[in-house]
Structure formats: structure tokens, C-alpha cells
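Novice: Right after this note come the structures.
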Structure I
Amino acid sequence: MKVALFSDTFSPQINGVTNTLDKLIKYFNEKNIEYMVFAPKYDANSTDSNIERFYSLSLFLYPECRVAFPNIFRVSKALLQFKPDIIHNMTEFSMGVAGLNFGKKHNIPTISNYTTNFSQYTEYYNLEFLKESIWNYMRWFHNQNNITTCPSKETERILNDNGISKTKIFSRGVEVESFNPDYRNEELRKSLGIEGKTVFLYVGRISFEKDLDVLSDSYKAIKEKYQDEVALILTGDGPYLDKCKNMFSEDTIFTGFKKGRELSELYASSDIFVCPSSTETFGNVVLEAMASGLVVIGADAGGVGEIIDNRNTGIKFKPKDHKELYDCMEELIENQSFRKYLIANALEYIKSKSWDRIIQELISTYEKVL
């Protein structure tokens with residue numbers, strides 16, 4: 001089987017799509033599955049015969065995201081030489097359209113991938129008048145593919161409700177070698193000044209649509225009650241960072257963007273993970289937190305609401321309800337035995353979320369399409 005992957009985002013960028021692509025490429029290499037990647041060109045790129053890079057520009061509001069300009073002649077030349085059996089369009093924009101068009105022209109099956117709820121984001125930026133136009137475009141793009149993959153049942157329901165019917169779940173996994181409780185580092189806790197405290201952690205994009213204002217309101221109330229007994233770490237970067245530094249309590253720790261061992265240690269060295277976002281199609285960070293031995297709190301929406309089995313592998317709260325989030329945070333501070341129960345169940349759940357198992361299911365989807 002030969003697979004061509006088209007994406008409007010790729011390494012060295014870090015996000016849900018690039019993380020999934022990294023795992024796919026690793027699996028393909030291990031299983032000797034031939035592949036080619038068509039992706040944007042960034043300032044520094046490694047030379048790889050499997051990857052075709054194209055000139056791109058950063059977006060104004062999201063500078064780490066790119067608009068790529070695929071050279072159609074170069075795309076065609078590379079694909080005619082490669083002769084793919086199937087094309088997987090990981091994103092819906094210029095690169096994805098290039099993959100879709102080549103597949104239609106040469107009668108090659110195409111699969112599209114839905115990862116981001118762009119229509120929901122309009123609610124956060126006073127752009128709701130664009131919502132129907134976004135769905136019109138999504139229907140136009142995805143319905144031309146043989147199947148649209150999406151990461152959760154809730155996301156699949158949203159797609160089906162909006163006229164995208166040929167759907168299939170392509171979930172997400174976690175590497176327990178990279179995220180596990182053994183990375184807990186007491187020296188790190190000491191250097192951050194959080195030893196002896198109950199430490200809350202957020203990992204992800206620092207942007208308006210992540211509902212960080214909800215977390216800020218909840219933590220301020222927690223801080224008022226528990227004073228120096230608690231701490232909060234925000235790990236990530238984004239356009240909302242400066243506002244968050246003014247919005248959150250003064251002692252909130254902003255680590256910036258982290259990856260590799262540094263990220264693994266931040267996870268495992270914290271105690272309670274909070275995902276306030278109500279717009280996630282999946283929520284990889286929740287799996288990473290569970291694997292790292294943290295108890296998780298998440299908004300009961302989208303993929304996060306689906307991952308967490310309420311009061312069994314974590315706790316869920318009503319989306320955008322800072323009072324209910326506060327209640328969850330307070331309960332976990334007070335009830336150590338309940339925390340241990342949730343963590344044990346979450347670690348057991350994680351055993352079923354290996355990337356190998358997830359990608360094997362995707363390969364089965366490829367085979368059915370072919």
C-alpha cells in the first residue's frame with residue numbers, strides 16, 4: 001500500500017494534526033508502508049525524500065499556522081512517479097484541496113480528516129456571520145472524499161448534523177514511553193516553588209477559544225480559599241498569552257511552550273490537570289495527563305467529554321461554568337482517596353489507547369476504501 005498525505009501544517013509546528021502525522025509516519029516506517037507527505041515549507045526544514053515542501057505564509061491571528069501555496073505541477077510530477085493507492089487529506093485548505101483534486105483527476109480514492117471546529121471558533125471572535133459559510137465549505141470539501149475521518153463520536157455527530165455523512169472514527173492515542181508517572185521530578189517542583197502544594201496544570205494553546213477565562217475565574221476562587229497550598233501552571237503559547245498574564249493570579253506560572261522530556265516532567269510533576277476548553281474535537285492533552293498519573297478535570301463537551309468517564313477516570317463540569325469547575329477543583333483538593341481512585345482507573349484506561357492500535361484501525365479503513 002502506498003499512501004500520500006496532504007497537510008497544511010507539519011513539523012516543526014506542534015498541534016494535534018502534526019502530532020498525528022508524526023505517529024503515522026513512525027508507524028509507516030516501522031511497517032514498511034510507502035508514503036509521501038505534501039506540506040508547507042517553514043524557515044528550517046530537514047531534507048527528506050518522502051516529504052515535498054511548499055512555500056507558505058503565516059496567518060495574522062495564528063502565526064504558527066500557515067497558508068501554503070502548492071505548486072500543482074510539482075505535486076503532479078511527484079505523485080505520478082510515486083503512484084499512491086490512496087490519498088489522505090489531513091486538512092481542508094490549500095494542501096488538502098491539492099490532494100483532493102489529484103485524486104479526482106486520476107481516480108485515486110481520497111480520505112479527508114476533520115480535526116478543528118472552526119465554526120465554533122467564530123463565537124469567540126465575533127465572527128458568527130461566517131459560521132454558515134464555513135459549513136458550506138466543509139460540506140463542499142469533505143463530501144467529495146470517499147470517507148471523512150474524525151477523532152470522536154461527538155465530532156462525528158456534529159459532522160452528520162451539518163450534512164457530512166460518510167464518516168469514520170479515527171481516534172488518537174498516547175505513547176506511555178513519553179508520558180508516565182516515572183517522569184515526576186521533585187527537583188523541578190522545588191525549582192518552580194511548588195513543593196508541598198496541590199498543583200493544577202493546563203497544557204495547550206493559549207488562545208481565546210480555549211475558555212481560559214473560565215479557568216481563571218475558578219482558580220482565583222480556589223486561590224482565595226487555599227492560599228499558598230495550591231499552584232497553577234500554564235504551559236503553552238498563543239495570541240492570548242499577554243492577556244492571560246494579566247488575567248490570572250499573580251503567582252500563576254507560565255512556562256511557555258515545552259516539548260520532549262521537559263513537557264513529560266511538567267505533566268508528571270503536577271497533580272491535577274484542567275482542560276476548560278469546550279471546542280476540542282478530541283483532546284490529546286487529556287490522554288497525556290492521564291498517562292502521566294494526573295487526575296483530570298474537563299469540560300463535558302466535544303472529544304474531552306467523550307474521553308472522560310465521569311467520576312471514574314476523571315471529573316467533568318458543565319462547559320463555561322466556572323462555579324462548577326471550582327467545585328471539581330475543590331473536591332479533588334479535599335479528597336485524596338478519590339483522586340487515587342480516578343488516577344488508577346485512568347491509567348488502566350490508557351492501556352487501550354496505544355497509537356499502534358489506533359493506526360491499525362485507520363489502515364483497516366484504508367483497506368475497506370480500496
Structure II
Amino acid sequence: MATQRLGLIMHGVTGRMGMNQHLIRSIVAIRHQGGVTLSNGDKVMPDPILIGRNAEKIEALARAHRIERWGTDLDKALANQEDTVFFDAGTTQMRPTLLARALRAGKHVYCEKPIATTLGEAVEIAKTAEKSGLKHGAVQDKLFLPGLRKLDMLRRAGFFGRMLSVRLEFGYWVFEGDLQPIQRPSWNYRAEDGGGMILDMMCHWRYVLDNLFGEVKSISCLGATHIPQRWDEAGKPYPATADDAAYAIAELVGHGGEPVVAQMNMSWATRVNREDLVTFHVDGTHGSAVATLTECKAQSRVNTPRPVWNPDVKQTMNFFDQWQEVPDTQVYDNGFKIQWEHFIRHVVENAPYKWTLPEGAKGVQLVEAALQSWKERRFVDVPPLSI
């Protein structure tokens with residue numbers, strides 16, 4: 001069994017998502033486990049160089065995780081022929097430019113979502129990547145979560161019968177910053193800096209809907225800025241110019257050609273009264289299921305109870321007890337790490353890989369359709385995207 005090195009340029013990993021999910025829980029974890037195993041049993045060991053603007057911060061991060069290489073010069077890193085993959089988790093506004101630079105330097109590229117702030121930019125960088133002949137991918141981590149993997153298993157087994165609808169509930173209270181410290185960066189709530197619920201989350205919901213429930217055909221969306229003023233990292237007040245919540249209905253075409261209705265509520269101004277920060281409730285003619293990030297519960301047609309509507313009497317049924325847990329049948333690894341391993345195998349041995357930049361562009365397409373719907377107060381069609 002041989003082990004080969006994979007030189008990896010990691011840009012923008014001092015932020016919350018880049019540091020925790022991509023560096024620590026993915027690349028560092030892969031290194032600790034001895035690399036990624038290929039189909040022939042050989043190993044691939046990622047050898048990252050961390051690139052960022054703040055030399056002190058990037059050095060401290062590298063030393064904390066025993067990474068030998070770091071720097072602030074992206075051009076120099078891209079010029080190194082020994083590093084063949086470029087990853088970006090920096091600002092969305094800069095992403096298309098950075099990806100284009102990496103592709104011109106002959107690097108395979110992998111990046112966080114959204115891949116751009118506009119559909120035009122997303123399509124352009126996806127086309128550039130396709131024409132380059134290089135490998136490319138966009139993060140679609142929700143597909144690898146245990147709860148959604150169990151939900152997908154039910155779908156593939158035919159558990160739902162004819163799927164009818166999906167109800168997605170996402171969100172929690174993000175502190176304004178005056179009474180309690182903020183737990184999300186302040187730029188998330190400034191439209192001029194690439195913030196906003198619709199831009200952030202519709203990219204996720206597009207690939208979840210398309211892959212698990214049905215292809216998105218149209219959407220109606222209402223955005224809102226419920227908290228008009230927030231406080232930044234320095235404790236200074238600023239006007240929130242981006243949407244912090246959105247409420248949408250999408251029309252899908254299910255995998256069997258059936259119409260499926262998807263409802264999506266998402267908010268950073270809601271207090272949680274559900275089993276997790278996100279839940280997916282799926283109804284079908286033969287059964288229903290509710291998935292969280294890690295768990296999934298199901299109720300089949302023959303086990304569906306008969307509740308009685310009587311507003312004059314306190315409800316005696318405990319509806320939560322009437323569902324059956326879908327058991328863990330395997331060990332579920334970190335979703336970001338799983339997709340990283342898929343991408344590394346794709347780069348090294350050309351393993352199949354479908355979570356590409358054109359798929360990432362579809363997420364931006366749904367963002368623009370949702371924003372257009374909000375502006376024009378109507379359903380907006382989401383046609384097939386040609387890259």
C-alpha cells in the first residue's frame with residue numbers, strides 16, 4: 001500500500017465555517033486518520049498550505065493543528081506546481097475571481113457555497129471550470145447529514161408512495177449584539193457585504209430539494225428584515241440591510257414525475273420549538289417522515305392514528321410518540337469530511353463526482369428567482385440551467 005501527497009491551497013479558513021468544518025473537522029481529521037483510501041487500497045495524504053490576509057492569525061491556526069505551511073501570498077501559492085488543488089471559503093463576493101485565478105494556474109478547485117453572488121457570475125465561472133478540463137466542486141454538505149441520508153433511504157425504498165409535500169423549517173435567534181454577544185458575523189446582515197438569508201440558505205435548499213424530493217420548477221418567496229438594527233463585533237450599532245428571514249413555496253417535479261409542493265420557512269429571528277435547528281417533514285400517500293440533522297422518524301400508512309378534532313377538550317394524544325425511529329445502521333462521519341474525501345478521490349483517481357460548480361450555479365439560480373419573486377410578489381419559473 002502506497003501513500004501519495006496531495007498539495008492543497010486552503011484560502012479563507014480563519015472564518016468560522018472554513019476553520020471548523022473544512023480545516024479542523026475535514027482536512028485535519030483526514031490527516032489524523034492516515035489519509036483518504038483509494039479504490040486500490042492506496043492512500044492520499046493532503047498537505048495543506050493555509051493562505052490568508054492576517055499573517056499572525058494564519059500562523060497561529062497552522063501551528064495549533066501541526067500544519068507546516070502558511071502564508072499571505074496567494075499568487076506565490078498558485079505558482080507552486082506541487083500544489084494542485086485550490087479551496088476557497090472566503091467571501092462570496094471574491095469567490096468567482098479567486099476560482100478563475102486558480103483555474104488559470106491549472107489548479108483543481110473546490111469551494112464553499114454560494115459560488116457567486118449573481119447567476120451571471122456563477123454561470124461564467126462554471127463554464128470556465130467545465131472548459132478547463134480540471135476537476136471542480138461546490139460544497140453540498142447537507143446531503144451527507146445522517147438525518148437526510150436516512151430520509152433518502154426511505155425515498156429510495158419507496159416508503160412514501162407518491163410524494164406529496166415537503167415542509168422545511170430552519171432557523172434560530174441570532175442575538176442582536178446589544179444585550180448578548182453575536183454568534184454570527186455582522187456582515188451576514190449587510191446586503192452590501194454579501195449577507196442575507198436568501199443568498200445564504202437558498203443555495204442549500206436547491207440541492208437538497210433537487211436530490212431528495214424533486215427538481216425545482218418555480219418559487220414564490222417573501223423576504224423580510226425583521227431586526228432592522230444590530231451591533232457588530234466592536235459593539236457598534238449598524239443598520240441591517242439584508243434579509244434575516246424568508247418564507248417560500250416551491251413547485252417541484254418528483255423523481256417519479258409527480259408534483260411535489262415544498263414549503264420553506266427560514267429565520268434568524270425565531271426561537272426554536274422543534275427537535276433541531278432544521279427539520280424536514282415529508283408527506284406521501286404511503287407514509288410520512290420527519291428528519292433532523294441526525295435523526296429521522298417515520299409513520300407508515302397502516303400505523304397512522306385517527307385523531308379527533310374537538311376544540312372544547314384538551315388533546316389527549318401525544319403525537320410525537322406515534323412515530324418510529326429510523327435506526328442507525330452505520331457510523332455516520334462528518335458531512336463536510338465525507339464530501340472532501342469524495343472530491344479527493346475524484347481528483348486523484350477520477351472517481352465519479354456530481355457536486356460540481358454547475359450544480360453550485362443552480363443554487364444561485366434559485367437565489368435570484370426567490371429575490372425576483374419577493375420584488376415582484378409572484379411565482380417565478382426556474383427553468384433548466386444550461387452550462
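We did not get these values from a lab; they are worked out from the coordinates using the rules stated. Here the structure is a predicted model, which is why all the values come from computation and not from measurement. Cβ atoms are built from the backbone, for glycine too; each structure is taken alone.
Novice: For distance in nm of label points 7 Å out along Cα→Cβ at positions 36 and 348, the calculated result is 0.7, so let me know which of I, II that is.
Specialist: Label of the originating structure: II.
Novice: Given structures I, II, which gives the highest value for FRET efficiency 1/(1 + (r/R0)^6) of positions 244 and 356 (r between Cβ atoms, R0 = 30 Å, to 0.05)?
Specialist: Working: I: 0.25; II: 0.50.
Structure II comes out on top.
Novice: Also, quick follow-up: Work out FRET efficiency 1/(1 + (r/R0)^6) of positions 12 and 316 (r between Cβ atoms, R0 = 35 Å, to 0.05) for each of structures I, II, then name the structure with the largest result.
Specialist: Evaluating FRET efficiency 1/(1 + (r/R0)^6) of positions 12 and 316 (r between Cβ atoms, R0 = 35 Å, to 0.05) on every structure, the highest lands on I.
Novice: If you work out relative contact order in percent (Cα under 8 Å, 6 or more apart) for I, II, which one comes out largest? Please report the intermediate quantities before stating the final value.
Specialist: Details: I: 14; II: 20.
Going through I, II one by one, relative contact order in percent (Cα under 8 Å, 6 or more apart) is largest in II.
Novice: Ranked on volume of the Cα convex hull per residue in Å³, which label among I, II comes first with the largest value?
Specialist: II
Novice: Here distance in nm of label points 7 Å out along Cα→Cβ at positions 76 and 196 has been calculated and equals 3.8, so which of I, II was it run on?
Specialist: II
Novice: While we're on this one: Computing mean count of other Cβ atoms within 10 Å over residues 116-123 for each of I, II, which one ends up highest?
Specialist: Between I, II, the highest calculated value is found for II.
Novice: Kindly point out which one of I, II the value 24.8 was derived from, the read-out being mean count of other Cβ atoms within 10 Å over residues 4-11.
Specialist: I
Novice: Here helix-only ellipticity at 222 nm (-39500 (n - 2.57) for each DSSP H run of 4 or more, over all residues; to 500) was calculated and came to -13000; which of the structures I, II was it taken from?
Specialist: On the way: I: -13000; II: -8000.
Structure I accounts for this read-out.
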